[in-house]
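Engineer: Next up: some structures, all given as structure tokens.
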Structure P
Amino acid sequence: MNNILYNSDHLFDTASVLAFINDFTVGLGIDHVQINTWAIEAVVKGMKFDFPHIDGLEKASPFKKAANFLCYFVAEAPIRDSFPQDKIGLRLSKLPNHQNAIVGFMFICKALHGATLQRKNQVISLKNPIKVSRHSLEDIVDALTTISPQTSFKLVSVFLEQLVYKTNPDCQYQYVEDAAECIG
């Protein structure tokens, strides 16, 4: 995950998340944001404990790792202050927990850019960043505001995979013409 998550030192991962929050909020023009640093540490520790992939953390794709982090981050809601409407727009500002969904999603977009996939004997790099329209971003944030690791991990993982494939089509598995061909 681009060496910003899932490192052996949880303090490094915590610092990476805190640095991103600072850079992102300063970039938005927000000078002060109340953050529960204990919640960030809980996210970093929780995302590694009992990883929800059948083959464990070490064999999980970057999509599964990203989804697990994102689900924990949004559920723990470490950013306490809502973002002001003049910085993010009316629609996003009306959403509960929007600040955590926005920052978590943006962090994951950064983490997935440059990540690698292991396919048999081939390593594939995710060279292009995730790109979405403003309309899609608003819908994505709306959908993410209530996710949790227990109920959303698998769907968020597939969603992130498809977003990455949209801008990195050479990384996806081969298409089938009919979805029924996949079954059976």
Structure Q
Amino acid sequence: MKLICIFGENLFAIQHTGESKDEFAKMFELWQDPEYLESFFEKHKVDLSSPFWGFISIEDAIFNTFEYAQNFEKRLIELSEQSRENQLKGLDEIFNPLNKTPPLIFDFEKSKAKANWLRIYALKIENNIYVITGGAIKLTRTMEEREHTSEELKKIEKTRRFLIEEGIVDANGLIEIIETQ
């Protein structure tokens, strides 16, 4: 695994060994790939056709996902580029705790950002500083209900263990490891 700086000193992503792209680039690429989206929504059409989503067609789901992804990425870039004075909120504005249980002292908070059914999963290192561990299209109430979202829970935990093993406890540790990779 290695860490990639996405925007400034606020937003990072994990790149898994053997992967050509980091998790941020990978998910936004998939969310703009019509073939991937058609296959995904075809596989999950039962979830998509629930009353919660308004019985949306696969074609509409694809077009909506394009729009959600473009707006989501733009918002993340804008928030991460705010001046230090405005960074009291910044990315903390969009990322929320994944669990209701607070993290242990000296542990990273598992977080999520969402735009409709799109999710970005991350670990909060400090206020307004996050490491993206992955992302998904979440059509069900809980992550455990589907294999692809359950896999995201595993990736969050794997990244958390990696950061701890590398001795990273704060933003300075992130910068140091990136400089030495």
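Any read-out appearing in this document is the output of simple, stated calculations on the displayed coordinates, not a laboratory observation. Small disclaimer: the values here were computed from a predicted structure and weren't measured. Cβ atoms are built from the backbone, for glycine too; each structure is taken alone.
Engineer: With distance in nm of label points 7 Å out along Cα→Cβ at positions 35 and 163 derived from the coordinates and found to be 2.0, which of P, Q does the value describe? Before the final figure, lay out the partial values.
Structural biologist: Values: P: 2.0; Q: 3.5.
Matching structure: P.
Engineer: Comparing P, Q, where is FRET efficiency 1/(1 + (r/R0)^6) of positions 27 and 147 (r between Cβ atoms, R0 = 25 Å, to 0.05) highest? Working shown, then result.
Structural biologist: On the way: P: 0.55; Q: 0.95.
Largest value of FRET efficiency 1/(1 + (r/R0)^6) of positions 27 and 147 (r between Cβ atoms, R0 = 25 Å, to 0.05): Q.
Engineer: For FRET efficiency 1/(1 + (r/R0)^6) of positions 67 and 99 (r between Cβ atoms, R0 = 25 Å, to 0.05), the calculated result is 0.80, so let me know which of P, Q that is. It would help to have the intermediate numbers written out before the result.
Structural biologist: Numbers: P: 0.80; Q: 0.30.
Of the structures listed, the value fits P.
Engineer: Taking mean projected area of the Cα convex hull in nm² as the quantity of interest, name the structure among P, Q where it is greatest.
Structural biologist: Working: P: 11.5; Q: 10.6.
Top value of mean projected area of the Cα convex hull in nm², among P, Q, belongs to structure P.
Engineer: Sticking with this one: If you work out distance in nm of label points 7 Å out along Cα→Cβ at positions 11 and 139 for P, Q, which one comes out largest? Could you put the intermediate results ahead of the total?
Structural biologist: Numbers: P: 4.4; Q: 2.6.
Going through P, Q one by one, distance in nm of label points 7 Å out along Cα→Cβ at positions 11 and 139 is largest in P.
Engineer: For the read-out Rg and Dmax of the Cα atoms in Å, for residues 51-130 alone, a value of 15.2, 46 was computed from one structure; give its label from P, Q.
Structural biologist: Working: P: 15.5, 49; Q: 15.2, 46.
Here the read-out was taken from Q.
Engineer: Suppose you compute helix-only ellipticity at 222 nm (-39500 (n - 2.57) for each DSSP H run of 4 or more, over all residues; to 500) for every structure in P, Q: which one lands on -16500? Please report the intermediate quantities before stating the final value.
Structural biologist: Details: P: -16500; Q: -13000.
Computing helix-only ellipticity at 222 nm (-39500 (n - 2.57) for each DSSP H run of 4 or more, over all residues; to 500) on every structure in P, Q gives -16500 only for P.
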